[in-house]
Structure I
Amino acid sequence: MAITIYGVCAVTFMMIMYACESRHRRFILAFALGCLLSSAYGFLSGAWPFGVVEAIWSLVAVRRFQLSGRAT
């Protein structure tokens, strides 16, 4: 039950950060953190494909954060 609650909180945080990305580039980095938290949930719950995909999304988000600094 605790892992499920953690997963709900992690995915909710990730989605809120994704929705806020247009407000400031720091939300992109926060989204990457949310992806890592969701990835951890995937591995903890035994859903390793979800964990792998979320880890990849975290890397993609970090790259977008890096590139967004160059665009300004």
Structure II
Amino acid sequence: MSVARVTEIIASSKESFEDATRSGLKRAAKTLKNVRGAWVEGQKASCDAQGHITEYRVILKVTFVLED
């Protein structure tokens, strides 16, 4: 029987939401063992005074399987 856990992380990128998701998962896999997937729970963008996006952020729910 497998038992999984879900943890929430926030990742950011100057390029895109997709890049933020990719880098967040890559970073999570360095610390967490047995990462199996993730879903994007939310997205945010920061902007400057002229309305140009300066940073993309995603809130990720990362699923990983616990070891016996």
Structure III
Amino acid sequence: MKKPTTLLKTGIIGSLIAALCCFTPVVVVLFGVVGLSSLVGYLDYVLLPALGVFICITIYAMARQLRG
């Protein structure tokens, strides 16, 4: 099993990236530039669950770190 600090870093970085992609048009603009704008409608099906998973990882790692 990974150390709580590694899990915490993974959770925080993943949450920030997923939140950045969810709440700003970064991925939409990137997909438009690359020519994959037809996939923009499906981004919510991937990004919102990913954000939830990374938030759960962060909470789990914080709980493990506090427990000792």
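Readers should treat all values here as calculations from the given coordinates under stated rules, not as data from a laboratory. Source: prediction; values computed, not measured.
Given a value of 29, 10, 7 for semi-axes √(5λ) of the Cα gyration tensor in Å, calculated from one of I, II, III, which structure does it belong to?
II
Looking just at relative contact order in percent (Cα under 8 Å, 6 or more apart), which of the labels I, II, III belongs to the structure with the highest value?
III
Of the structures labelled I, II, III, one was used to calculate helix-only ellipticity at 222 nm (-39500 (n - 2.57) for each DSSP H run of 4 or more, over all residues; to 500), giving -29000. Name it.
I
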